[in-house]
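Since every read-out is calculated from the coordinates, none of them should be taken as a lab result. Fair warning: this is a prediction, and the values are worked out from it, not measured in the lab. Cβ atoms are built from the backbone, for glycine too; each structure is taken alone.
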Structure P
Amino acid sequence: MLGSSYGDCIKMFQKCSLEKIILLSGVAIIAFSSLFVVKFAPLNAQEKFVVRVKDGSVKTVLKPTGELRQEFTGNGELVKGIKFYFDKIRGVGGLKFEITDKDGHVVAKNGQAGYAYSDARTDANFSLARFRLNKDEKYNLVLKNDGRDDISFWARDLSAGRRLIAFSLSVPQAIGFRSAWGIGAGVLFLIGLTAIQFMSDKWKTITVICLLVVVTPMALAGFWKMDKFGISDWDYYMSTHSAYRQAILVNHVFPFWEPYTAGGTAGLADPEFPVFSPLFIPELLFGIPIGMRLAVMFSVLGGGLGMLALSRSLKLSIEASTLTAIAFMFGSVNLLEIVEGHTNIYMAMWIPWIFWAWLEMLHGKRKPIVCGIFLALTFYGGGIYLLMYTAIAFVGLGLFTKKRVRTLWLTIQAGLWALGLSALKLIPVFLWLKQYPDTMYASSVNILPWLKQIFLERIPHGVQAIYGQGGGWHEYGAYLGYFVLLMSTIGLMGIRKNKIIRLLFLATIVATLLSSSGPLVKSFFDVFPYMPRSNVSRFILFAVIPLVLLAGFGVDFIKTKIKFGNFVTILIIGCVAIDLMIFSFQLSSQAFVLQPFSLTMKAAYPLEFTADKYVATSVDKNGNDVPYSRSYAAFLAGYGSTAFPSVLGPDARVKTIQDEKHLYVELENNRGSAKLLTWNPNKVAVTVDAKEADLLIINTNYATGWYANGAKAVEVAGRVATRVGPGPQTVTFQYKTPGLWPGVIISFGTLIMALFFWRRNGSYAITG
């Protein structure tokens with residue numbers, strides 16, 4: 001039996017083509033090399049301060065032609081770079097420096113600088129040829145200014161007026177197996193992708209989908225730090241999503257009103273209301289901490305599957321389509337926003353599906369309603385600005401089709417289906433924005449000088465790589481890496497023969513220019529306050545999509561034009577997977593890093609409000625504690641928080657526990673009694689026994705839509721109230737979302753219309 005098995009293996013090996021043997025060898029080399037890199041190769045770097053930067057630091061100025069010398073002690077470690085901390089400036093071209101040993105020999109000098117900017121300073125990281133500092137040996141740092149302007153360093157102030165320049169040394173480190181989830185996911189993906197070369201075409205797509213399902217939670221394993229709180233906007237969205245979930249599962253009502261955020265704001269009418277999104281289902285089933293992490297996984301995976309479908313629709317091979325999927329999934333354009341806690345970016349998952357349905361519609365394979373459904377899903381999940389940008393993309397793409405009138409008509413049909421299906425939420429949102437228009441425009445800068453940093457540098461969350469960027473790096477970063485851009489460049493080889501390639505190239509250029517137009521379009525958005533207005537730089541997503549599709553064409557070019565092309569493309573895709581998944585794991589590890597805590601005091605029923613900014617902290621790269629507000633901790637204790645404002649809604653006008661008088665229900669003149677009878681987020685019943693005519697007030701923000709016993713409520717100092725006469729009575733306050741019933745009627749009518757067209761002729765297209 002053993003001899004028979006051995007013989008079968010020999011026969012199988014003999015049947016393998018030379019190409020497949022080379023492919024297996026190449027994969028084995030990459031896999032084992034990756035394991036070696038994880039354990040031994042010093043690819044990571046750790047900053048180790050020689051002189052620390054902290055609050056209370058002072059500045060030291062280096063004049064033109066001036067020189068500064070500073071002694072420090074070696075620590076015995078290998079060094080690959082040095083970082084200085086300057087006053088806020090764009091560059092320090094005149095700075096020259098060197099490190100000398102005790103005998104005056106130069107061990108390092110100058111180097112290529114990379115800059116990070118903040119409101120307080122500019123950090124300049126100079127890459128150096130690697131050298132080792134002997135332990136406990138004295139070295140001199142010598143700085144010279146060969147420029148025309150002063151160079152102002154941050155420094156530490158010592159006694160007797162002596163100041164030390166603040167600087168740190170960059171020490172190379174191996175990644176280590178604990179941080180190797182990204183490499184592990186990439187290697188696993190490469191092995192799986194290699195295996196499909198021995199399969200029939202029937203099983204290749206299924207296997208790739210299974211691979212994506214397996215590696216997604218591995219490459220994003222950093223999100224699964226269940227014992228930590230999330231940074232930045234995770235606090236806000238975990239609070240609001242918890243309020244929605246509680247309304248449904250505990251109070252058994254639909255969350256038309258969200259009473260906890262900023263003293264009360266819209267539920268359904270909030271543009272970012274997520275309850276109708278399929279991604280809210282795991283939050284309902286498993287709770288917010290687990291459910292929101294699952295939503296991240298489903299969002300990333302859903303976007304990748306959409307790119308897979310779109311690429312196949314463009315006649316790309318399964319290998320090329322796989323590259324487009326992983327580049328879209330694990331590039332940083334969406335992940336950086338997810339790390340920040342922007343749950344609305346989950347809806348980027350539908351963008352490839354929208355374009356797939358639109359393309360299939362133009363080819364006559366799908367009806368306009370399919371595209372309309374994906375558009376409606378994007379809106380229902382809170383992807384407002386994504387929809388606006390998609391509409392711009394449709395207008396541009398429609399100009400390059402052969403039958404422009406037909407394309408326009410089909411696109412209008414898809415839009416009409418989307419409007420009808422989403423009217424249930426759309427009309428309330430428009431009426432809400434009429435009350436509370438967006439009054440702030442977060443302008444983004446011209447990104448054209450920074451495209452290298454945006455597409456090619458592995459810049460983590462929380463860094464400002466663009467001078468005066470305004471907003472975090474999550475508004476700009478779109479890392480794809482050299483492998484993907486190399487494939488995109490190769491894809492342009494077919495630009496003369498293939499109209500789609502020409503269109504993708506043009507789309508990349510136009511989208512990049514539009515994402516640079518933030519300062520130019522500010523006045524336009526100020527005239528149209530109902531449109532999403534912040535950070536036009538986010539349009540870079542619509543440059544990423546054509547770029548990765550071009551990369552897919554590059555893969556197919558290599559496959560068909562180069563000997564052993566299939567072998568080469570598999571290895572390239574594997575390298576892309578390893579590269580992107582390493583970085584995606586590093587990004588995911590930045591999201592949940594805060595030490596959790598809970599409030600020991602519990603709010604009185606039904607809820608109270610607190611103005612305190614309860615904070616959790618993380619330690620930044622300078623060793624300083626960075627505080628983050630924790631409205632989520634307040635919510636878990638039963639409190640609404642006024643520390644975190646609503647995105648679009650009324651200012652917090654409620655009484656908080658910091659106020660002497662903060663009853664949930666009260667009579668303005670306090671002449672009589674008012675007691676809470678029943679409560680849920682949308683409806684409050686109160687028994688009143690007033691001794692004279694008075695105002696009955698409930699402690700929630702006022703907005704149009706509040707009623708008392710069927711009549712419109714009145715506003716008293718920003719809170720909901722009604723006039724009551726003397727004597728015992730019951731008053732029921734209820735919030736009724738303006739525009740709800742027209743929206744319900746239109747959405748229901750749209751569904752009836754869809755069924756009518758389907759039953760009539762099996763078509764959702766409206767013919768002229």
Structure Q
Amino acid sequence: MTLAVTNPAALAVPPFSAGLEHFSQSTGRPGTPTYDQAGFAAFVPADPDFGSALEIQKISATTRLRWVGEVPLLPGSYLRLRLRIKAMAGVMPDVRLAAWVGDSAGDELTGLTTTAAQTSLTSYGEVVELSAIIGTGARPGVDMVWPLAASFAHLGFDLTGPTGGVVRVDDLAIEDVSALYAADLLSVVDPRDFGALGDGVSDDRPAFLAALDAANGRRLLVPDGDYVIGDDLIIDTEAVFRGTLVMDDAAILILQRNFDLPGYEAAMGSPELGFRKGVQALFHTSSHTDFNLRGRRVRLSAPVDVFALAGQDGSVTRRSISNGLFDCVESSDWNSDIQTSIASYDPANPLTLSSVADIGDIPVGAHVSGVGVGREVYVRARNVAAGTLTLSQPLHGGAMTQDFTFERFKYVLDFSGFSNMRNFEMHMLEFMCRGRGSCVMLPEDGRVTRFSHCYFNRPGARAITSVGRGCQGLIVDHCQFSSSQMTTPSQDRTVIAFNVNANDAKIRNNRAVMWAHFGVMHGSGHLILGNHFFAGDGASQGIRQAGIVLTRGNAATTISGNYIDNCFIELSNEHDPEPDFTTGFSFGGVTITGNIFMAISVAPWFSWIVISPYGEGHYIQGLQISGNVFRTVASRIDRAEALDTTRASLDFGRTRNLIFENNAYNGIDYPAENPAVIVHDQNTEATNWTIDSGGKLPFGARLRTVSSVVMENALRDADDTIHHHMPYAQTGQGPNSDQARLRWPVALRGRVVVTMRVDRPV
């Protein structure tokens with residue numbers, strides 16, 4: 001509260017001995033009759049109880065006395081009016097303290113409480129003391145509460161009840177008792193002193209504004225009660241909340257000095273409401289860039305639509321939410337919305353579904369599934385009038401009309417409404433989803449969203465989802481991803497940690513446990529560094545899914561220093577509307593170096609690096625796999641790499657710049673090499689030596705180049721004569737095109753070291 005001190009001179013009521021002309025018979029206003037003209041009253045110079053006193057005979061229904069002095073009324077001030085009175089003769093009347101109240105223009109304010117409680121006089125000569133407190137706040141003990149419009153008052157008393165009796169009255173006394181209502185002297189302002197009621201009905205915003213205007217650096221004390229704030233409110237001083245604020249969803253609350261979850265929780269009365277108001281304020285203040293949860297747990301009963309809270313379409317200033325835990329409590333609001341509708345697709349408009357049935361029931365952000373739909377395709381936008389949906393990625397199935405399933409997952413933090421969100425960060429947050437909601441949906445467009453030191457704990461469907469281009473420059477650092485399907489067999493898991501549609505993601509130093517996929521990534525320019533992602537189960541000869549899926553054929557991506565455990569890297573082109581190769585770059589542009597690849601109890605056909613073409617004519621161009629460790633435990637596998645020919649194969653006649661070297665293999669029957677170095681012993685003389693690659697050529701590719709032939713001993717003929725001939729080489733020989741033939745001018749025997757490749761230098 002405000003401790004406003006009234007000038008003592010303004011409260012000095014003159015004694016009756018100073019003259020009765022100072023006291024009015026009615027309102028106290030100038031020109032009203034005074035007591036020096038009253039025939040029913042007289043000054044008594046010597047009373048045994050009062051000294052001097054005023055004696056009054058009650059001759060009317062209500063006999064009034066008001067001091068003609070104007071007592072000023074200051075916001076935050078509290079005045080006490082005191083009176084001592086005794087009955088002398090006749091019928092004893094009732095008495096009450098009373099006032100006339102005026103505004104700054106001198107006009108009377110009506111409709112106010114201007115009298116205190118009434119007291120009956122019951123015995124002659126007994127001194128009765130009355131007091132009443134007057135102020136602008138509805139505080140305990142305040143008898144007359146007046147609004148801020150009250151500027152001054154004339155104070156006094158009324159005699160009511162029976163007429164004819166005689167009383168004597170001691171001198172009136174007025175004192176400033178504001179200090180009685182100061183919780184901490186001169187340190188707080190209280191909105192009740194400015195007219196706030198806290199009744200949950202009246203709009204207390206004007207009182208809060210007046211209190212803040214008077215605060216002058218002091219704290220705002222909000223007492224017990226429910227204070228309705230009818231519009232935006234900025235509290236620019238430290239606030240102490242014992243009561244709570246009641247605000248519409250659209251009304252913005254900015255706590256400049258309490259800008260964290262504890263501050264907003266105290267203001268709104270609950271952590272969930274406080275979090276929503278705090279995040280809303282984050283987009284409407286330039287004084288703060290971070291909303292800190294201060295290590296608190298926020299129990300959420302429903303998703304947080306950040307776009308709806310912000311009430312604006314974009315943000316480019318760096319902002320962040322940090323240091324706390326979101327707990328998804330049991331609620332049907334976390335259940336996915338699922339809709340099946342027929343729609344048509346034409347590769348000529350690769351990001352559009354047209355003629356969509358029941359389109360009004362399909363929300364933006366819905367996951368799309370159906371024949372010919374790749375992994376992690378979402379509804380990016382909706383045009384109800386045109387009956388079209390815009391997709392996050394094209395479909396690979398060609399022209400079609402069919403039923404599609406649209407499933408809208410529910411997210412703890414949903415940014416999907418933003419069309420231009422930049423530089424938003426989340427630090428040290430735990431999303432405890434309990435298998436219910438998902439964690440974060442990124443904005444529809446924007447760039448450089450960052451997660452660091454976050455824990456994505458058992459989301460129902462997804463941890464981080466991109467439905468558009470808001471994943472451009474995505475940064476995920478030092479986070480943990482724990483699946484909600486840890487006990488589910490690997491091949492049956494459906495939860496996915498994150499997906500990317502745009503370019504330049506940095507996925508670094510994270511740990512991911514038991515997901516269907518750690519990441520499904522379109523775009524290019526990605527860095528995947530220092531992560532540990534594993535996805536095994538307890539099955540013997542278990543089936544595994546991909547840990548990282550790159551869906552752009554030539555992804556220009558580096559995968560380095562990771563621990564890739566019981567899952568694999570998959571290169572596909574499933575987000576290509578015309579998956580057959582025509583022009584451009586085919587599979588490659590990927591560097592896979594310095595990783596640890598581990599597999600436990602897997603099927604023999606498991607491989608860690610898989611190429612999955614979705615159309616014909618593709619080839620390998622610019623793929624480097626080197627310096628890795630491949631190791632199996634409790635199983636052996638055929639190869640570390642594989643080509644998935646379910647839909648198509650590769651054109652091995654066009655392989656270029658494939659490096660597969662300096663890797664360590666343990667428990668792999670056919671270690672891949674390119675270039676492959678083969679030592680061949682020809683023990684019988686022949687003009688045609690067949691050099692088998694021994695299964696070393698990666699991806700089952702054909703042999704295209706013999707780059708060197710070196711003799712390790714002398715070439716000899718049947719007569720043991722040494723020869724110095726050079727052969728010529730034929731490549732792509734044998735039933736699998738993985739053999740070379742060395743042609744000699746004469747029949748010879750000896751040992752040769754042959755370096756062979758599946759690619760050509762140009």
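Could you figure out which one of P, Q the value 22.2 for mean count of other Cβ atoms within 10 Å over residues 231-238 was computed from? The read-out comes from structure P. In terms of mean count of other Cβ atoms within 10 Å over residues 319-326, which of structures P, Q is highest? Of structures P, Q, the maximum of mean count of other Cβ atoms within 10 Å over residues 319-326 occurs in P. Using distance in nm of label points 7 Å out along Cα→Cβ at positions 303 and 447 as the calculated read-out, with 1.3 as its value, let me know the right label among P, Q. Of the structures listed, the value fits P. With distance in nm of label points 7 Å out along Cα→Cβ at positions 87 and 463 coming out at 8.5, pick the structure among P, Q it was computed from. That value comes from structure Q. The greatest value of mean projected area of the Cα convex hull in nm² among structures P, Q is that of Q. Assuming -1500 is helix-only ellipticity at 222 nm (-39500 (n - 2.57) for each DSSP H run of 4 or more, over all residues; to 500) as calculated from a single structure, say which of P, Q it is. Among P, Q, the structure yielding -1500 for helix-only ellipticity at 222 nm (-39500 (n - 2.57) for each DSSP H run of 4 or more, over all residues; to 500) is Q.
Between structures P, Q, the calculation of relative contact order in percent (Cα under 8 Å, 6 or more apart) yields its largest number for P.
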